[in-house]
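Every number in this text was worked out from the coordinates using simple rules, so none of it is lab data. These numbers come from a predicted model, not from an experiment. Cβ atoms are built from the backbone, for glycine too; each structure is taken alone.
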Structure P
Amino acid sequence: MTVKINKDVQILVIDEQPLTQNYLRYALESLGDSSFHYAENSAAALTLCQNKIFDLIICSFNLNGKDGYQLYQELKARNLFRYSTGFIFISAETDPSLVHSVLELQPDEFMVKPFAIKDLKFRIDRTLQRKNLFRPLYSLMDQNKTEPALALLQQWLEQGYHSKYTFMLLKMKGEILVKAERWSDAEQFYNSLRHNDTLLWVNLGLARCFIQSENYSEAVFLLEPLLLKAEMKLAALDLLADIHLRQQMYKKAQSELLQAADMAPRNLIRQQKLMHLSRLTHDYELQFKAAKDLVRFARYSVYEQPDLYLNLARASVDYALSVNEEEQTNRLSKVANESLNNMRQLFPDQRKEEQQVVVQARIYYLKDQADKAKKLLLGLEQNSKGQEPEDILDKAKALHEVGMLSSSRELLRQLNQDTTKLKNADPVFVNYLRQELQERETLPMGPREFNNNAVLMYSKGQRHQALHAFIKAFQIMPGNAGIALNLLQSLSSTDNIDPSIQTDLLRMECQDTVLKSRLNQEQQKRWQQLQSQQKMAI
């Protein structure tokens, strides 16, 4: 039975469509509330939330500029949103990626337009009743009072307080223990509930505990069945990726993060992990996509910042250098320049002049204007004082590309040894830095020049030296069809190849790159010739 809303209940409605406004007004008035607050956009909603604490927020996802998802993020980031506040999302969109993204935020309710007013009343009533029943607990959680919150939870559970909510209270207890990093207590708690096969979140929580104790096999055993459960798949993929990152199984972790990002692309932390990881695996296409999604989904949000645009420009150059298609290179160069222009317009007070110069130098190098690139770089300070790790890394890449090898390597060495700069860095990024240093130390010239030099060695009959050079070039640029064709040809024409070289695997990887690429006329001819030679050999 629906309970009338007390006049003291503070409700905020955020929607820009007059029809929805009237619909919500009618529903709330029929429940007893005649003075609810209204905001037609996120800016107005933020102002209201700064001045008043609301018991319930009903928010449309479809808002111009900062949308409902981004508003929810900002309310949390600015501590304008309490555990005791109910939050109902409404949306006219039903795209699965949007639904998964919103549900990942864990609002109290999610409703798709159009909805029946009876259903809306039921959802409002259910949310307010639950928030009111457990207000003392939510108040303790808002104040981060872990011990009193756990004590109150335990008391309620022992007393059978509103027994229909028992499983919800148990789940909250586990979440509080995990948030407090009381891993031993959390593991013991989840183990006590493991007998109940219907509580899938128990396996999720227990897997988190096993990961912390490095019991990865047990964690994987719990998580893999959850991949078949729609409501658990996203969280299970994230935890499996975490396990494989810790085990340095980067390709597997990348695959899992990519699946999760496809399901819920608006999670910026996941996209950032994917961007770092794709560089480590030399998947520059995926790095570019992740950087582009970061810019796209951070737009208008509290997380929008100039570095996102810089990183998109950098990813565009990295990707362009890994392919050799003129049309694609021109397109990516355009994206890089547009990203820099957007950064200048959106953040006029944070121009990051030196970082822009470095990106511009790399764009010149991309267009075979190495002299212009080198001239720009020579005008910069050759130290890294006051710069962020990403800035130093990009500068080192640019220096290496134009042949300033010693300066490039010295910057990378300094960065890898700077514990202060890397103290809070993503472990994947730190591993990527180490890989970059190792590769640049052994690469006597820029990646493009290195491949060209290998072609020269091949033409002079230095087949084994050329083969090793092509393998190295392909490791660094696995998406480059030209290098893949060079390596395939070298594998086919070199005798007495070192048995330690995994020739079959290399051939498969090269063929995969070629088949995914848009080949020019000359490359198509080479590919056909190599296929014919392979058939004759068989």
Structure Q
Amino acid sequence: MMPMEKLVALCKRRGFLFQSSEIYGGLQGFWDYGPLGVELKRNVKAAWWHDMVGGHNELVTPPGAPSTYEMTGLDCTIIMHPQVWKCSGHYDLFHDHMVDCRETRKRYRFDQVRGRWVEAKDQKIFVTTTVEADEEQADVQRRALKFFKLRPKDAESLKYDGDFTTLDSVQEQEKVLGPDAKELGTLTEPREFNLMFKTTIGALGGEADAAFLRPETAQGIFVNFKNVLDSSRMRLPMGIAQIGKSFRNEITPRNFTFRSREFEQMEIEFFCHPDESHKWYSYWRDRRLQWYKDMGLSSDRLIMREHAASELAHYSVGTADIEYAFPFMAEGEYGELEGVAHRGDFDLRSHMEGKLDPKTKPMEVEKNEHGQPKHRGSGKDLSYRDDLTGEKYIPHVVEPSAGADRATLAFLCQAFNEDEQPDENGKMQTRTVLKFHPRLAPIKAAVFPLVKKDGMPEKAKEIYGMLKEKMSTFYDEKAAVGRRYRRQDEAGTPFCITVDGDSLKEDTVTIRDRDSLKQWRVATKDLVAELTERLS
């Protein structure tokens, strides 16, 4: 698997991704998409929207689906009424555990601090680290040598006990060497850290004016469920989709864009009859996994992992994660791309009645000392009445929730390839190529005049203008044509069109395929149709 450093360097060099506010030293957990990156991410979102919403045929039952269904979309606000987050449970439950280091004043996410027992000089300590999995043994060894005041040549004198494990397995906290500490026992007990970003509405800035940036897009769909039903005349089963920004104040953002504080989600809330919900859960699990394969992710780097009962959220009837073997993961480990959750009727019911208490029965409303519901819901009736059968019920929800940024990162990782190809002089050189699915490629075609004379640039610019109206096209007349090919290979452009001397005589051009490197001639008048067919 390719080193992640190569991909990160390529993303910076070619304009896929930049560190946010880089000229001021950057801001951790925030990323900007450059000229190629914004096109790639737009294409990912457009493919998802077309395949899930815009191109859906509500008159035909898709393979594996229990019945026909309808799809529509929403675009909800980032800041919502604070009561939304109380009733959804985010205000009380949406947190990670963190630990602080009293020596370095640094903060870490509790579940991301791993370590190993190391013994030397008749002393046994637990050495922790937060580096990537493939580097943690080297980091622990380096830190242990430094703590015990040993030289690198003395590494064999270190004795290791057990495999890497998390902090919650350690009873003797006074023997823990924090990730950046020089002394033992400097880490605090873990405590809760709410992940929502707080903001203020209005000019007064009091506690009554407090609001939050949304940590997910789903709640905007739930609170608009009745509005969509009433305005669209849709019937269940139906899905409401949304693409939008979400914000989570991650304690330790890491792994490039995999874990960020600002990110974009592609979510569907699929509403259905409770008796049919398990069938729909199976359908959406299979359909979403297949979509990633259809878009170019390799089957041997994708898995569907069903959550164990101990992992399930308090409201969840079942959850499965679609996971991908990112290069920064340890061998045999995967990172989440998308979660498909069977949420039951928790969300609609909680916005009707109030926040539900996860410590008691799943559908029991939490009461105050006067016996009244705490965190009152909207009081609105969010149930559904079937106009054909007359049955009234609170729909169950299946939620396929994908990260647009994680999907884009996965497609970048999958597309990255290196091979050996001869240059203009016949000398073998390493070629870096991004083998994107044609639907995702930021640039679909590039047009080159073979040389900058004899009328070739004029003809090439005419062809460029023709293609630009139909697809994302790039024009380049700088440097040797071989170098221009390689620049487009790095950008992931599927096809390059070269205008040469014969183009002026016969009105034909040469098309070169990015992956196979095959070349063939096509009449200029047939070029748009040829590329359109191959890109689809």
Structure R
Amino acid sequence: MTAWTRFREKAWSGPLLALVAGIAAALTHPPFGVLPGLLGYAGLLFLLDDANPERPLRSAFWRGWLAGLGYFGLGTWWIGEAFMVDAANQGWMAPFAVAAMAAGLALFWGMAGLLYRLVRPRTAWRVLTFAGALAALEWTRGHVLTGFPWNLPGETWRAGSWPSQAAALVGAYGLTWITLAIAGAPAVWREGKGGRIALGAACAALAALYGYGAVVQSRPLAKGPPTTVRIVQADIQQDAKWDATRFAQIVQAYVSLTARPYADKPTDLVIWPEGALPAAINDYLAPGTWVRQAILDSVRPGQTLLIGGYRYEGPIQAPVYYNSLIALKRTATDLELVGIYDKHRLVPFGEYLPAEKFLTAIGFKSLAHLGDGFATGPRPAPLKVAPDLLTQPLICYESLFPGLARRDPNVRVLINVSNDAWFGVTSGPLQHLNLASYRAIESAKPILRATPTGVSAVIDARGRVVDGARLDLGKTGVIDAAIPGMGEVTPFDDFGDLAFFVLLLISAVASARPLAGKT
């Protein structure tokens, strides 16, 4: 009996290997980028097939959940940093929040394992059943309680790489199905002719991903009007924003960077990130305030300034708060309001409290530091910031959602303002950059991304950061750049998740009828 056989006979070996499989899959995402970790999905498929024969459904759920625990534990540990901003009062909650987040998200993987085990066929083509079950539950994860589609398996590929370009065809969810089908195939390769065919098909699909991406990236992007932008990153840490004595310093940091001399002529746009100034927009932009005057003095006539922050409406006794992006045009003598965009997709338990009456009664509180949290804005709609420039804002969390900014061919650029300062110098902001860049690929539109502490960047319509147009974590400065050109309208922009649902249908057919001979 070999050491491996003795190990596999241990009751705890299956659960341990499931946890390791999930961690391996998580290592494919930034900042690690270990693509061999994709074999973690093959390991999970093998473990689901090898579930306890006496309790196969229960065992499959448990193993799927443990793989998800490893995946989300490594992928979302950075949320604990948000509790360290006010460490004296909230720091004790950090380990519990990280554990609860990972355990809760892992339920979707547990349900995927259960679903797979319920319907799996006996042929090697059950790899398609596996891909369909996990992809379907990942889609569900992206929609329940407004959704949290962080680090979808389809976003394993570095945005801007050749394989990532397939998101323009099928979106991040469709690419999730494809990635899982390819990554799961090694689990069945020893199962006769059917297994060898399945592995060969996976290798061909992988080659097709790279080949398609290479062709796409060889095509030039269309050039639009020569519009330029300055993105301001002041490197203001989140804990500094709760210190009222530092407010003037924060304002000075932003206005001094905004007013920094230009190498050429002044840019058309200036963008400040989400939560740039720690005060209500209504208050610091009120006529006659010193902050309004400081901002006015820092912007050149004709420039449009976009500022992310919170604002309120309604009576002072019961105000309604919105997380917003406002556009201000600098006239000869004043700042003119051009438009307002209110965030539509709010962070559950961070910006709003689901089932608020019940959860408040048992002790849960919103972490938004604004009492009752934010109100939901209308579904994302374009914002015209200049006569010839229609933009689509996406505030922070909204940049995670495939298809949220679809269907308007007149939009020239996406604007993603985010407050990643909550998460410090961790993997979170690096992952967020990668995920947001997928929205550029899906829509074939560039992205202008502004954050207070990094990573700010100009991203082209293929999901690539423009050379010299990136400010990393902990950097202070500005990015001056021209807005990149657009690509052609993508199939995903036209049809959304239709291709993904067709892929799920293929999984259903593969589960109902064998696609190959006996294995």
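Each of P, Q, R could give helix-only ellipticity at 222 nm (-39500 (n - 2.57) for each DSSP H run of 4 or more, over all residues; to 500), but the derived value -21000 comes from P.
By the measure distance in nm of label points 7 Å out along Cα→Cβ at positions 90 and 466, tell me the structure among P, Q, R with the highest figure. Spell out each step's value before the answer.
Working: P: 7.0; Q: 5.1; R: 3.5.
If we compare distance in nm of label points 7 Å out along Cα→Cβ at positions 90 and 466 over P, Q, R, the biggest value is for P.
Taking relative contact order in percent (Cα under 8 Å, 6 or more apart) from the coordinates of each of P, Q, R, which one would give 17? This figure was derived from R. If distance in nm of label points 7 Å out along Cα→Cβ at positions 146 and 450 comes out at 6.0 when worked out from the coordinates, which of P, Q, R was used? For distance in nm of label points 7 Å out along Cα→Cβ at positions 146 and 450, the value 6.0 is produced by structure Q.
Of the structures labelled P, Q, R, one was used to calculate distance in nm of label points 7 Å out along Cα→Cβ at positions 186 and 434, giving 1.8. Name it. Structure of origin is R.
Determine which structure produced the value 215 for volume of the Cα convex hull per residue in Å³, calculated from the coordinates; the candidates are P, Q, R. Working through the options, I get structure Q.
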